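Asker: In the part that follows, the structures are each spelled out as structure tokens.
The numbers here are math on the coordinates, done by the rules we state, and not lab data. Predicted model only: the values in this text are computed from it and were never measured. Cβ atoms are built from the backbone, for glycine too; each structure is taken alone.
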Structure I
């Protein structure tokens, strides 16, 4: 492999990856670092991500290598686009599938017209209460550490912006929506609030991040693609 190609990764590259469901953001970063080290023989290289994505979610992550890790803050503030499946009629403590259903609510009264009208009311700036099962720091610990021990928490609301909200599919009990929103928006909290607004309950049953700023998941690498890319670099 040529020193020019090796230097490119160490000097800094911005890479797009499609994170699989079940992986943490750290899992993906660690795997990429190991792949670079083992395939190209680079003993030490910086690898970082520009914003976490829940283990139960799939989709776009921006990964920076080498000196490009200094640009991470530049990408963290970009808007994100998601495709979310909201399950109506039930709630969970975590607002997603991490925890078991704790309550059930009627959902038969929800019509497509009603769901679309209420969805439109979420467009704009608003205060959103983050999930207690989140990575937000509370007294030096992650909120989910308290939540998993059964501690009761009251997280302060934060200002977020939902720029676009589009219904993609309506098939009660599931509603699929596309959301374009600001940094710091929790789609799990949106699912909770959407259920309440529809006089029911809801949780997030599936989430895929499709874009970050102008970067799209259609341009992202899978780990298999990246392995092939590294093998080609090694042979040149």
Structure II
């Protein structure tokens, strides 16, 4: 696959991270260009969620550099990283279960730039996800897993991010809901958003993204075009059961 001609939106250079004395990432480098969908695949405990938390400011990097366009955002507070243009759909959705769908969506527009266009953004999310309009007054915690994931994605999109981080969006969902979630990601791509997605469902994610990185034991072991990784024998045996 030819290299993207779009500008580099996100870059990580030799990023390491730890939880106390336990090191979870070792010298990780990757890049995402504007308009791309990039996957990070790997087993449980590989450091995928840690990687997302470092990018979004929820966990500090021990060393290395995270850059968004021309700005170094390493170890910036999470709210500043959201304001800079990165939105994070966390693992297990992390909705406010006793707030309504619409109240959860409004929480995604708390930065000043998004608040100024709240009505417009809300109308756009409802157009993208009609099910959320139907459920707008329902407590988020009473919805199905697939509907909650839809709400979590909609909440992140309320800030109109330059980069959308998605951490295991299919985790814990029934097979039909998994298909629906990946269809949602395709629709988001069609709207022009840049996506970095961490996912254990390797076959599904490699059918969706442009490029991918294989993260194992906190290190990048392989990277390339999605088709190239789909055809890699080691990945097919270890992660796709083929």
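Asker: Out of I, II, choose the structure whose coordinates give FRET efficiency 1/(1 + (r/R0)^6) of positions 81 and 113 (r between Cβ atoms, R0 = 30 Å, to 0.05) equal to 1.00 when calculated.
Answerer: The read-out comes from structure II.
Asker: Taking FRET efficiency 1/(1 + (r/R0)^6) of positions 33 and 121 (r between Cβ atoms, R0 = 25 Å, to 0.05) from the coordinates of each of I, II, which one would give 0.50?
Answerer: Computing FRET efficiency 1/(1 + (r/R0)^6) of positions 33 and 121 (r between Cβ atoms, R0 = 25 Å, to 0.05) on every structure in I, II gives 0.50 only for II.
Asker: A further question follows. Upon calculation of P(r) over Cα pairs in 5 Å bins from 0, in percent from the atomic coordinates, which of the structures I, II produces 1, 7, 14, 18, 20, 17, 12, 7, 3, 0, 0?
Answerer: The structure behind it is II.
Asker: When you work out mean count of other Cβ atoms within 10 Å over residues 89-96 for each of the structures I, II, which one comes out largest?
Answerer: Structure I gives the largest value of mean count of other Cβ atoms within 10 Å over residues 89-96 among I, II.
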